[in-house]
Structure P
Amino acid sequence: MWNVPATSLTMGGLLVGLAIPVWHVTRFGGAHIKNHKAILKNSTELVPLAAGMAYGSLATATTSGLIGAFTGAITFLGNGAGSFAMWGLTGGTTTLNTRANPLELDGAGNIVLLLITVAVIAAWKPIPQEARARMRVGMVSGILLGLSATLGGVVAATIIPAVNNAGAALVDAIN
């Protein structure tokens, strides 16, 4: 079906993927320097960012269809924007691919991803606007970092097989 051929991450895409959580965590920490006792109380502000990153990193494991096209487009744009920023600000080159994720969700794993997608869409409207914005940028960061060596490696080694197994168990329970 649709497949945007951006299945690898450049150094520029890695920059964008890392810059998003660094920005939010730094602003959160800076806002609580004077009132450090409230940091635990307000730490739930970072939950939408983490949830978006988790969903985005899982979404990179599908290779085609609308979700695959979306993650490919985000990767393509993130690679381009990060490469342009690195070239413009440091003069550095970003052509080196940092990693490409060889594992993908199988049919049963895609069922689980689609069920999670349905849950995200169903819960989207009641989520406060500020949390939705954090979740959106978390998804972008998760998509980009889902192809990185560290987060992508953890996702490939643990999450993708677990989601594929959960989907297989779900299909077996229904059949």
Structure Q
Amino acid sequence: MNKLKLADALLIGALSLLLLSFKAAVKLKLGLSGHTMFLMVLVFLLARGLVPVRGSIIYCGLLTGILAMLLGIGKGGPLILLKFLLPAVGIELACLLLPFAPWHRVTAIAAGAAGLIAWVIKGATEMALAGADIDIILMQMGWKSFGGGIFTVLAALCVPLLLQRLAHHQLIPTERQPQ
């Protein structure tokens, strides 16, 4: 992985804190599965768009998971680290194949879908380890995929617009923008 500059590391830390503060402050009780995917996909794709370095999404997910674990945000104890890290790894792998994924709608949706798949697999694995019946696991996977898919697409559609606005106002250096 490439070395991060101090400014980039601080930006990734700020994005991690932003994700956690929204998660802790809002506490959405929508009754829909997957609404946390909106914030995760939004922050992780912004992290890659603002810090175009291999591993920036993994750093953001790891830092978010560690902070959530230390601050006691969310349920799951030490497994909360995996809640943020696995979708981050999925999005990072997709961004390795699609280098400018955060800047274009279709590729942003594809990268978000990779994070969604990792998130759904993590939930199914947790249920399997808890001893749930396979029918329940498959039904839960379908429901999480549907709800999380809606929020993933909405977040992935927001990221290119945000990055273009930031670039328009010259808040992103030109060497970090796709040509």
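See the values below:
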{"item": "Structure responsible for 3.6, with mean projected area of the Cα convex hull in nm², for residues 11-58 alone calculated and labels P, Q on offer", "result": "P"}
{"item": "Which of P, Q yields 0.2 [distance in nm of label points 7 Å out along Cα→Cβ at positions 91 and 115, calculated]", "result": "Q"}
{"item": "Label whose coordinates, when volume of the Cα convex hull per residue in Å³ is calculated, return 118 (choices P, Q)", "result": "Q"}
{"item": "Test item: relative contact order in percent (Cα under 8 Å, 6 or more apart) calculated as 40, pick one of P, Q", "result": "P"}
{"item": "At a computed 2.6 (distance in nm of label points 7 Å out along Cα→Cβ at positions 51 and 75), which of P, Q", "result": "P"}
{"item": "Test item: FRET efficiency 1/(1 + (r/R0)^6) of positions 123 and 147 (r between Cβ atoms, R0 = 25 Å, to 0.05) calculated as 1.00, pick one of P, Q", "result": "Q"}
{"item": "helix-only ellipticity at 222 nm (-39500 (n - 2.57) for each DSSP H run of 4 or more, over all residues; to 500) derived as -22000 - corresponding label from P, Q", "result": "P"}
{"item": "Per volume of the Cα convex hull per residue in Å³, for residues 107-154 alone, the highest-valued of structures P, Q", "result": "P"}
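Bear in mind these aren't lab numbers, they're just calculated from the coordinates by the rules spelled out. Note that this is a predicted model, so its numbers are computed, not measured. Cβ atoms are built from the backbone, for glycine too; each structure is taken alone.
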